[in-house]
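S.K.: Structures incoming, each one as C-alpha cells.
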Structure 1
Amino acid sequence: MVGNHISTLRLGAFFLFSLPVNAAIPGVEEVVVLADKLFKDTAIVSPTSVITAEQLQSINMTSVEDALAHEPSLIVRKRFIGDANGVIGLRGSNMFQTTRSMVFADGMPLHFHLQTRYRGAPRWSLVAPAEIERVEVIYGPYSSEYSGNAIGGVVNLTTRHPISERLNLEAGYFAQQYDVLNTRDTYSGYRTFASYENSYDALGVFTSYTRLENDSQPQNQLFAKSRSARPTASAASDAVHGFNESGDSGIYFADSGSEQTTTELFKVKLFYDLESLQLRGSMAYEDRSRDESQANNFLYDSNGSLLFDRRVEVQGKVYDTYQYGGSRLQNRTQQRDSLLLGLGASFQWSSGWIADGFYSRFNILEDVEVRSGNNPAADSYASDNARYRARITAYDDTGWQIFDIKLATDSLADSDRQRLSLGIHYDQYQLNYIVDDYNAIAGIRDSDELDSDALTGRPDSGGEASAAAVFAQYGYQLGENWDLSVGVRYEDWQAENGFLGGVKADRRSKNGLSPKLSLSWAPRDTLEIRYSVAKALRFPVIEELFVNVESGGGAAMIADPMLEPEDGIFHNVSITSNQDGSSKRLNIFHEVIEDVIFNQRASNGVSTFLPVGEVTSSGVELVWEQQRLFKTGLNLRYNLTYTDAEITHNVFNPSYVGNEFPRTAQWRSNLLLSAKWTERLNGGLSVRYASDSFGTLDNSDNLDNVFGAQDEFLFVGIKANWQANEEILFSAGVDNLFDEQAYVYHPWPGRTFHLKAAYQLGR
C-alpha cells in the first residue's frame with residue numbers, strides 16, 4: 001500500500017443563474033473524442049441537462065457529487081463531506097433505488113450495482129472535482145444504449161483530456177457548526193489535490209493525487225419510548241424529551257458522535273490521439289478509512305457516572321435504553337481499498353463509420369468493518385467483547401467487469417437523413433458478503449478459529465449475476481420538420497452460485513426485449529416538440545437475491561432469490577424553445593412500473609426485499625437557462641419539478657394502495673445565480689428546495705424535523721472567487737447559509753464554511 005493506504009413549493013419567483021451551457025474554457029483546446037460521437041440519439045430522444053466546469057465555479061464543490069446538486073428532478077443524499085453513502089435518486093425513483101441510475105466517468109461505471117439502498121451508492125470518490133470538464137444528466141430509459149438500470153436516468157461525467165502541459169495544486173478547508181440535542185461542536189476537514197498533465201506528440205498523460213479528511217456531524221440520534229408499566233429502573237438525567245418520526249413521545253439519550261473519514265485517490269489517465277484512431281486508458285486507486293468511536297451518551301446517574309444499556313427513569317417515566325444502546329453506541333472502524341481500470345479504442349473509417357470498444361474492471365481489494373460489542377465506557381465492554389458480540393463485516397472476491405462494442409454512422413447508405421447505432425454489451429458482477437462474530441478481546445473470528453456451530457456465527461451470503469445484450473438505434477429525418485428515432489434492446493440475464501446462510505439458491509435466468517420510440521416536430525428553428533416512449537426491464541441485483549444478514553437473535557436483512565425484474569413503461573413529452581441566449585424546456589412525464597422491488601424494515605428489525613406491486617409516477621419539469629438575464633451580467637439556471645409517485649397496486653398489503661411512494665418529494669426546485677463583478681472577481685448564489693416526504697410504505701412517519709424524518713428543506717449557498725493573477729485563485733463560500741436544521745432520516749449538514757486556494761500553471 002502507498003503511505004497509510006495512501007412548504008408546498010413556492011419558489012417560482014426564484015431563478016437559477018449560471019454561465020452559458022456551451023461556454024468553453026478560455027485557452028483550452030477542444031478535443032474531438034470519437035467515442036462521444038456514438039449513439040447521438042441518446043441525448044436527442046431523452047430529456048438532458050448539461051452543466052460545465054465553468055458553471056460549477058459558482059458553487060462550493062468539495063466532492064464530485066456536488067456537481068449534480070442543482071440539476072432537475074435529482075437528489076444526492078450527501079449527509080456530510082466525505083460521505084461514502086451518497087445515494088442518488090432521479091425523477092420518480094427515490095434515493096434508495098440506487099440500481100435505477102447509472103453513473104459513468106469517461107465511460108467507466110461508478111455505479112455500484114452489487115447492492116442497493118445506502119450500500120449501493122456510486123463510487124463518487126473515484127473522480128476528483130478538479131477533473132470535471134462536463135456533466136450530462138440523461139433522464140429515463142428512452143435510448144437503447146443503456147439497460148433498464150437507466151429507469152431513473154444516467155449521469156455522464158466527462159473529465160479533462162491531457163492535451164497540454166499543466167500543473168494544478170489545490171487546498172481547501174471547511175468547517176461546520178453543530179448544536180443539536182446535547183451535542184455542541186464544530187466539525188472540520190480539508191481537501192488537497194495535485195495533478196500534472198502533458199502531451200508528448202500524440203500521447204497525453206494525466207496523473208493526480210487527492211486527499212480528503214473530514215469529521216462529520218453525528219449521524220444517528222438514539223430514541224426510546226416510555227413504558228406503560230413502571231418496573232425498577234435507574235434514575236438518570238440529561239436526556240432530551242422529544243418525539244420520533246411517527247409522533248411517539250420519548251427521550252433522546254445519545255448520538256453516535258462524529259464519523260472521521262479519510263479518502264485518498266491516486267489516478268493515471270492516458271490518451272493517444274491519431275485522429276482516426278484513439279486509444280485511452282485509466283487507473284484509479286482509492287484508499288478510504290473511517291472511524292466512529294466518539295459516541296455521546298447523555299445519561300448520567302446521581303453520581304455523575306454514565307449509564308449504558310439500562311432501564312432508566314427520567315422525570316417519573318421509565319425507558320428501556322438497553323434495546324438500543326449496545327448496538328448503536330459501538331465503536332466501528334472500516335478500511336476500504338478499491339481499484340478501477342478502463343481501456344478503450346476508437347476508430348473512424350473514411351466512410352464515416354465509427355467503432356469503439358471499451359473494457360472496465362472494478363475490484364474491491366479490501367473492505368473490512370469492525371464493530372465493538374459495546375461502547376468502551378460501558379461496564380460490560382470487556383465481557384461483551386469476549387462473548388463474540390463484536391462483529392466483522394467484509395467483502396471478498398467482489399467487483400465487476402464490463403465490455404462494450406459500439407458502431408455508428410450519421411449517413412447510412414450515403415443518406416444524411418439516416419443514422420444508425422449498434423452495440424453489444426456484457427457485464428458480470430460478483431459479491432461475497434462475510435459477517436463474523438468476533439472476540440475483540442482475544443482477537444479471534446469465530447469462522448476462522450472456532451467451531452461456529454457452538455457460537456452465534458452469522459452465515460455468509462453472496463453470488464454472481466451477469467447480462468448480455470444487443471441493441472440498436474435508428475434515426476430518420478422525415479422532411480424538414482419531423483424526426484423519428486426507433487430503438488430496441490434485447491437482454492439475457494442470469495444469476496447463479498447464490499448462497500444464503502449456507503443454503504445454495506437455484507440458478508435464475510430471464511430475458512426480455514425493450515423497444516423505444518421517439519418522434520419530434522419542429523415547426524420553426526427555435527421550437528421543438530418531442531414525444532418519447534420506452535419499455536425497460538430492471539433485473540434484480542445480488543444483494544436483493546442472495547444477501548441475508550443475521551443480527552442478535554433474528555434476521556436483519558432477508559433477500560429473495562425469486563424476485564422478478566422490475567417492468568416499466570415510460571412516456572415523456574418535451575417542449576423546448578431556444579433563442580437569444582435563452583433555453584426553456586417543459587417536460588411532462590408518466591411512468592408505470594410493475595414488480596417494484598423495495599426494502600422495508602418492520603418494527604421487529606427485520607428488513608426484507610419485497611415486490612411492492614405497481615407504482616405510478618407522473619410529473620412536470622420546468623427548466624430555464626438564460627445568459628445575460630435582463631441584459632445584465634447575470635446568468636440563470638432554474639428548474640422546478642412536481643412529481644406524484646403513488647402505489648397503485650399491492651397484493652401483499654392492499655392497504656398501501658394510494659399511499660405516496662417513500663422518499664419521493666412532490667416538489668423540487670433549484671436555482672443558480674452567477675455574476676462577474678470585475679475581471680478578477682466573480683461569484684454565485686445557489687438555492688435548493690425540496691418538500692417533505694414519507695420514509696415508509698405505510699406513510700406512518702408523519703412528523704417533521706426529527707431524526708428519521710424526510711424533511712422539507714431550503715438550503716442557500718454563496719460563493720466568491722478572486723483571481724489574484726493568472727496562476728492563483730482564492731475562493732470562499734458558505735453552504736446552508738441560514739443554518740436550517742433538516743433531516744434526510746439522518747441530519748443534513750448545518751451551516752458550512754469553505755475556503756480554497758488553487759495554483760494553476762499552464763492551460
Structure 2
Amino acid sequence: MVEAYTHMIIRWRYAVLLLTVVMVMLAGYGGHKLSFSNDYRMFFGPDNPQLLAFEEMQNTFNKTDNILFVITPKDGKVFTRETLAVIQEITEEAWQIPHSTRVDSITNYQHTYAEEDDLIVDDLAPDPSVLTDEDLSKIQFIAINEPIMVNRLISPDSKYTGVNVTIQLPGKTLDEVPQAVAYARSMKAKYLEKYPGIEIRLVGLTMMNNAFPEASQDDVQNLYPVALGFILITLLLMLRGLSGTVTVLFMIVFSIMIAMGLAGWFGTRLSPPVMSAPIMILTMAIADGVHLLVTMRHEMHRGMHRIEAMVESMRINFWPIFVTSLTTVLGFLSLNFSDAPPFHDLGNIAAMGVAAAFVLSITFLPALITILPARSRKEVVGKGFMGNFGLFVIQNRRWLLVSSIVIVAILTAMVPKNELNDVFVEYFDTSIEFRSDSDYAAEHLTGVYYIDFSLGTNEAGGISDPDYLKNADKFVQYLRAQPEVIHVFSLTDTFKRLNKNMHGDDPAWYKLPDERDLAAQYLLLYEMSLPYGLDLNNQIDVGKTATRIAVTLKTMSSNEILALEQRTMAWLKQNMPELEAFGTGPTVMFAHLGKRNINSMLVGTSIALFMISMVLILFFKSFKYGFLSLIPNMLPAAAAFGIWGMFVGQVGIALSVVTGMTLGIVVDDTVHFMSKYLRARREKKYSAEEAVHYAFDSVGIALLVTSIVLIAGFMIMAQSHFELNSGMGLLTSVVIALALAIDFMLLPPLLIKLEENGEMKV
C-alpha cells in the first residue's frame with residue numbers, strides 16, 4: 001500500500017508541489033493575525049482562583065499597574081533644591097503618560113498639618129526653588145519619618161527616591177502598554193540629558209508587561225538565525241548532498257509557516273513560551289526527512305535508482321515516522337493540561353508543526369527529491385562508524401547493561417533534591433533592562449514584589465469603626481514585624497496623622513481616633529481637601545466597607561511567598577476571624593502557579609504516557625515490546641531531573657512541562673531503533689545480536705544526527721534571555737542526550753538479554 005502511494009506521489013509530483021505551496025500559503029497567511037500579549041495575566045487561566053481573587057481586588061479598588069521612576073542623585077542627596085526641582089518636573093510630566101491616573105512622589109505628597117482650627121493639606125514641596133536650608137531639613141525629616149513614604153518613595157538614607165505612576169489600561173488595544181512604556185522611556189532619556197547629575201531607572205508591573213515581548217523579540221533576532229544556521233551546516237555535513245539539504249530546509253520553513261499561520265487563524269496570542277515554538281519545530285521537523293533521506297541514500301549506494309530508492313525508503317520508514325510523529329504530537333498536546341495558557345499554545349503550535357512536518361515528509365519530500373539531482377556515489381557519512389559502534393555494544397553488552405542501570409538508578413535517586421520554586425522577577429536575565437532595574441530598585445529603594453490585603457466589613461462606612469481600625473492597625477504592625485516585609489501602606493497611618501493634626505499636631509495624639517463619628521469626620525475632611533487624582537480610591541472602596549493594605553516585599557522565592565501568605569492568613573483567622581480578609585497580587589499569583597502547574601501536568605503526562613503506550617503496543621504488535629520500549633523513554637526524564645537536582649535544585653513552572661513534552665520526543669529514537677530491530681528479526685530472521693547490529697548500521701547515524709540537531713536546537717533555546725524558555729531548553733537537551741545514550745547503550749543489551757532468556761518472542 002505504501003509503495004503504491006509513493007508511486008502516485010512521484011507520478012503526480014509537480015501537482016503535489018504546486019498543491020503544497022498553495023496550502024502552505026493559505027495556512028501561513030494566518031500569521032498576519034498573530035499579535036503579542038503584553039499582559040502578565042496571560043499566564044493564568046480564567047478559572048485560576050488567584051486570578052479571580054486579584055480581579056476582585058482590582059474591581060473593588062483602583063488598579064495598581066504602575067511605572068516607578070527610580071531616581072538617584074549622583075551626589076547622594078535627594079533633599080536639595082536642584083534634585084527636588086527635577087523630581088517635581090518629572091512628577092508633573094508623568095501625568096501625561098498614556099493611561100496614567102495617579103502620580104505619587106515626595107514633592108506632591110499630601111502633607112497635612114494644623115493651622116489653628118484648620119486642617120491644611122498641601123504638597124510637601126510645592127516650589128523647591130524657594131526652599132531654605134531649614135525648609136529642606138524639615139521636609140527631609142517629615143519624609144523619612146512618614147510610614148507612607150519611607151521605603152516606598154524615599155530610602156531611609158535619603159539617597160534614592162521614586163516617582164510612582166499608576167497605570168489603568170482600558171484593555172481595548174494591544175498598544176496600550178507599549179505607548180505608556182515608550183512615553184516613560186522618552187521622559188527618562190530627556191531628563192538624563194537635561195540633568196546629568198541624576199540616574200533614572202524604570203520598574204513596575206507595566207514595565208514587566210513590556211519586558212515579555214521585548215525578551216521574545218530579542219530571541220527572534222538572535223537565536224532563530226543561529227538555530228537555522230546550525231541545522232543547515234549539520235544537514236550539509238551529514239547528508240553530504242545539496243538536494244537533500246534544500247528539501248529538508250523547505251520542509252522546516254513550511255512546517256513553521258503552517259503551524260504559526262494556523263495559530264493566527266485560531267486567534268492565538270504570542271507570548272515568550274509561544275515564541276520558542278518555531279525553534280522547536282525547526283529542530284524537530286528535520287527528523288522525518290533525515291530518516292527518509294538516509295535510507296534513500298543507503299539504497300542508492302547499493303545500486304537502486306533514486307525513484308526506487310525513495311519508494312523503498314518510504315516502505316521502510318512510513319509507519320515508524322508516522323508513529324514517532326503521533327507520539328511527539330501526543331507529548332506536546334499534554335501541555336494543554338498545564339495551568340498556564342501560554343503552554344497550551346506552545347504545545348498546540350508545536351504539535352501542529354510536527355504534524356505538518358510529517359505530512360510534508362510523505363508528500364512534498366518524495367515529490368521534490370525525485371526532481372532535484374541526486375548522486376549515489378557517496379554513502380551517508382558515519383555509516384561505518386555506527387556499524388562498528390554496534391559491534392562494540394554487542395561485545396560489551398553485559399557490563400554496559402549493568403553500568404547503565406546503576407548510573408540511571410543513582411541519578412534517579414537525586415530527583416528528590418529538586419525543590420518546587422520560582423523567583424518570577426528572575427524570569428528575565430540581567431541583560432534585560434527591566435531585570436537589572438528591578439534588582440537595583442529592590443536593593444536601594446523598594447521592592448518589586450507586592451501582596452495586597454483586603455480587610456472588609458459587613459456595613460457601609462464600617463472602616464471608621466474604632467474596633468475595625470484597631471484590628472487593621474494590629475495587622476499592620478504584625479506585617480511590619482515580618483522579616484520579608486519592606487513597606488506596608490495602610491490607611492491606619494493616615495488616620496493617626498489626621499488625629500494628631502486635629503489636636504494641634506500634638507505628637508501624643510498620633511494614634512487612632514476612639515470614636516466612629518470622629519474618624520468618619522476626619523476622613524471626610526481629608527478627602528475633600530485632596531486634589532484630583534490623589535484621592536483615597538486606591539485604599540478604600542466606594543462604600544467604605546473595606547480597606548486595602550499594600551505590602552511591599554523583598555525579592556523572594558515562590559516557596560517563601562507561599563509560606564508568608566499561609567502564615568499571614570493563619571494569623572488573620574486566629575486574631576480577627578470576623579473580618580473578611582484575603583491577600584492577592586501578581587506575586588502571590590505566580591507563587592501559586594508553579595505548584596498548580598506541577599499537579600496539572602502530572603495528570604497530562606500520565607494521560608500522554610498511557611496513549612503513547614497504546615500506540616507503541618499496536619505498532620510493534622506486541623504488548624511486551626510495546627512495554628519494553630517505554631523503559632528507555634521514561635528513564636531519561638527521571639535521570640535528567642536527577643542531574644538537575646544535583647546542580648540546580650529548583651524546578652519552576654517551565655520545567656514542570658518538560659516530562660510530558662519530552663516523552664513524545666524521546667520515544668522517536670526508540671521507535672526507529674526497535675522497528676529496524678524487529679524488521680531484522682521478523683523479515684530477515686536475524687539473531688538478536690545480528691538484529692541489533694542491523695539496527696545500528698541502518699538507522700544509527702540517522703538517530704545520531706536527529707538527536708544532535710535536537711540537542712543543539714534546545715541548547716540554542718537555552719540561551720534565551722527569558723528564563724522559562726532557557727530552563728526548558730536546557731533540561732530538554734539533557735533529556736534528549738540521555739535518551740540517546742540509553743537507546744544506544746541500555747536498550748540493545750536489554751533486548752539481547754531478554755532474547756537469551758527466552759522472555760521475548762518476535
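Here, each number is a calculation from the coordinates, and none is a lab measurement. Please read all numbers here as calculations on a predicted model, not as lab measurements. Cβ atoms are built from the backbone, for glycine too; each structure is taken alone.
S.K.: Can you spot which of 1, 2 the value 0.25 was calculated from, given it is FRET efficiency 1/(1 + (r/R0)^6) of positions 303 and 615 (r between Cβ atoms, R0 = 30 Å, to 0.05)?
M.R.: Details: 1: 0.05; 2: 0.25.
Structure 2 accounts for this read-out.
S.K.: Consider the structures 1, 2: one of them gives 28.3, 89 for Rg and Dmax of the Cα atoms in Å, for residues 231-606 alone as calculated from the coordinates. Say which.
M.R.: Values: 1: 28.3, 89; 2: 32.3, 105.
Derived from the structure labelled 1.
S.K.: On to the next question. Out of 1, 2, choose the structure whose coordinates give helix-only ellipticity at 222 nm (-39500 (n - 2.57) for each DSSP H run of 4 or more, over all residues; to 500) equal to -500 when calculated. List each step's numbers first, then the result.
M.R.: Numbers: 1: -500; 2: -21000.
Only structure 1 yields this read-out.
S.K.: Here mean count of other Cβ atoms within 10 Å over residues 207-214 has been calculated and equals 23.9, so which of 1, 2 was it run on? The partial results should precede the final answer.
M.R.: Numbers: 1: 19.8; 2: 23.9.
Of the options listed, only 2 reproduces it.
S.K.: So, one more: Thinking of 1, 2, which structure, once distance in nm of label points 7 Å out along Cα→Cβ at positions 159 and 671 is computed, gives back 3.5? Don't jump to the answer; show the numbers that get you there.
M.R.: On the way: 1: 3.5; 2: 6.1.
Source structure: 1.
S.K.: Shifting gears a bit: When FRET efficiency 1/(1 + (r/R0)^6) of positions 135 and 407 (r between Cβ atoms, R0 = 30 Å, to 0.05) is calculated for each of the structures 1, 2, which structure yields the highest value?
M.R.: On the way: 1: 0.70; 2: 0.00.
Biggest value here belongs to 1.
S.K.: Here is a further query. Among the shown structures 1, 2, from which was the value 108, 51, 44 of Cα extents along the principal axes in Å calculated? Present the calculation step by step, with values, prior to reporting the outcome.
M.R.: Details: 1: 86, 62, 52; 2: 108, 51, 44.
Answer by label: 2.
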